[in-house]
Structure formats: C-alpha cells, structure tokens
1. State the single structure among 1, 2 that was used to calculate log10 I(q)/I(0) by the Debye sum over Cα atoms at q = 0.10, 0.13 Å⁻¹, giving -0.42, -0.70.
2. Identify the structure, out of 1, 2, from whose coordinates helix-only ellipticity at 222 nm (-39500 (n - 2.57) for each DSSP H run of 4 or more, over all residues; to 500) was calculated to give -9500.
3. Say we calculate distance in nm of label points 7 Å out along Cα→Cβ at positions 7 and 175 for every structure; which of 1, 2 gives the highest result?
4. Who wins on distance in nm of label points 7 Å out along Cα→Cβ at positions 23 and 127 among 1, 2, i.e. which is largest?
5. Which of 1, 2 yields 0.60 for FRET efficiency 1/(1 + (r/R0)^6) of positions 39 and 119 (r between Cβ atoms, R0 = 35 Å, to 0.05), as computed?
6. Taking mean count of other Cβ atoms within 10 Å over residues 31-38 for each of 1, 2, which is largest?
Structure 1
Amino acid sequence: MPKIAEIEDTPNPNAVKFTLHEPLTWGISHSYENAEQAKDDALAASLFALPNVSNVFYVDRWLTVTQDGGADWPELVRLIAVPLRAAPAAAAQSAAAVFAARMSIDDMSQEDQARLEVISELLDQRIRPSLKADGGDLHVVGLAGNYLSIHYQGACGSCPSSLSGTLSAIENLVRSIEPDIAVVAV
C-alpha cells in the first residue's frame, strides 16, 4: 500500500500531483481521460468514482489527478488519499506484465524507427523530466514523414501552457536535430 510522501500543486490549476514512498508501477504509465477508459484499472476507476475527477495519470512513484474545476481541492485530496493508500504497490507486478505493457509504434520503417529513437532520447533528456516534475508526461503517438504526433498525459493534458508554449518548445528542440519537423499534439 503506497504511502503519500508529498502533495504538490502543478502549473495546471485543476491538477494535483501526489508523490509516493512506494511505486505504483515500474515504468508503465497509466493515463485515463474518463471513467470508461479506466474501468479495468481498479485504482483509476475508484478515483473516477469521486466527484469532479476528470483525468487520472500515474507512473512509478507519482499520481496526478485532474478535476473539472468544480471541486474544493482540500476536500478532494482527502477523498483521493483513501483509494490511493489502498492501491497495491508495484512489487506485486510481474516482469511479464511489465514487458507486455511496453508499446511500440507499428508499421514504421527502420529508418523512421531510428529517427524516432533519436527524438525519444532527446525528449527523455530535455522535456520529460520537466513534464514529470509538473505531474504530467507525453506519449509519442506516431512519426509520419515530417510530423511527430504526441499526446500529453496527466496535468499536461489540460494545461493551457502545454498546448501553446510547451508544444512550441518541444518543436524547437526537435528541430535542432530535424529542421523540417512539425510537432502536433493529438
């Protein structure tokens, strides 16, 4: 049962990040934008059962919950703590489940896969640490020609700055290695 180490505000006023003493996963991110998506995840489903919860994102030792703006944060935080403390820690996960959860982008040429690996490494080093510190992340959805498609997760998914300034910063960074690329948030 994960114990809460810290509760932090994020740049998104509708999202709060919980840092935990024990991990919920081992490198597998879980991102849900509604209760239907979360129905097979006990923790996320229990969080969506709370009033005003609109997004759940968790990976390793942290969880971000976004609300629709209609809840009082202190009260909602107390409600979130109950299912979070009852959730199993990642030690219960098997190596097979971790391996099966790793996703790759299908139907990609070897050349594009090599390009994507370089881009992903750059994102891992320069972008993801900041997004994770703010309670979010990004998932690369695809690379087609000169278009890199990303999907924001957690607090970044509905944060006004992620859809403008952060997207521009990501595109400028990726253009340092691929000058003609355009980054699109989906």
Structure 2
Amino acid sequence: MKKVAILASYNGSGFNALHEASQKKELDIEIVLVISNNPDAIALQNATKHKINNFIVNAKTDENPDKKIEQLLKEYKCEYLFLSGYMKKLSPNVTDNFKVINSHPALLPKYGGKGMYGHFVHEAVVKGKEKESGVTIHVVNENYDDGEIILQKRLTLNENETPDSLESKVKQLELIAIVEAFKKYLK
C-alpha cells in the first residue's frame, strides 16, 4: 500500500476523492498525512474527522516551512504527495525527493503558470472564448504547471458559460480525474 500525503490550502476536495477511493479499495493507498498552510482549511477538519494526522505549516509556525514539510513527509514515510488546491510553490527538495502530483483546473499547457489558479483560470478560459476546458493531473517539478501530464479530462463550454458555471463543472470533473490519474500513475 502506497503512503500518500495531501497538501491543501482550503477545501481539499481532492483529498476527499482520494480518501473515498481508498476506503472503497479502488486505490491501494493510505492517506497518512494532511498538511495545510491555512489553519482554517476544511481539509484539516476532514483529516481530523477521519483520524488522519494533520499539521499546519506556514511562515508563522515554522522558520522554514519547506524544510518542515519535507521532515513530515519523511517521518510519515510518504512516497506520494498530492496537492489539493495548495497555493504555495514547493522547494526542489520536496519536488525532487517525492512523487508530487497536482490537479490543475484547465487543459495545460494553456492557462497555467504563476497566478493561474482557481477562479482566475476559469475567468481566463471564458475571456479567451475557448470551446473546451477541463482538468489536468500532472507531476510537479520546479516550474509552475510544467511537469509531465498524467491525465487530462475535457468538457465543452456552453455559449453562455460564465467563470462560475465553468468552475462548478470543472470541480465535478476533477474528482473523477484525480482518482483515474492515481490509478494510472500507480501502475
């Protein structure tokens, strides 16, 4: 069984999808650790509810947050790290020493890079008059949204698509894509 850590800044819906898939034995993983930079993150509450070790790690709690994250990943013997809406760039020590996977709410390489997250992505896609969007699950390297693509899932935009309606559709698609990507990546 592969040990997985989750980094989440807010809701961590990807954490929920992976946890559910592991409980149903769809994935041979165990989520052993949840880390957030945000003390109010719902992901921390969900981790506590499921009796999963969880920590707040940020510049207020630790002099070197990246070093603390790396230390926790080693302590809990995590091989995989999933970024579920984590809003901080990771140090090369983390990206080089662990298998880090991210979910991006667009079809990379378009609409990726610094500042392209959450609602900003959906606004850009709608403003760009794209015909389709979707979700990309990819390996994380030292550059934003640049690592090897594991899986992409697409959806067609309606003529009257808004950033809010697109975000809702992509979030639903993302939950499916995350589990499928892990099945593919773990093989």
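A short reminder: the numbers here are calculations on the coordinates, not readings from a lab. Nothing here was measured: the structure is a model prediction, and the numbers come from that model. Cβ atoms are built from the backbone, for glycine too; each structure is taken alone.
1. 1
2. 1
3. 1
4. Max of distance in nm of label points 7 Å out along Cα→Cβ at positions 23 and 127: 2.
5. 1
6. When mean count of other Cβ atoms within 10 Å over residues 31-38 is computed for each of 1, 2, structure 2 gives the biggest number.
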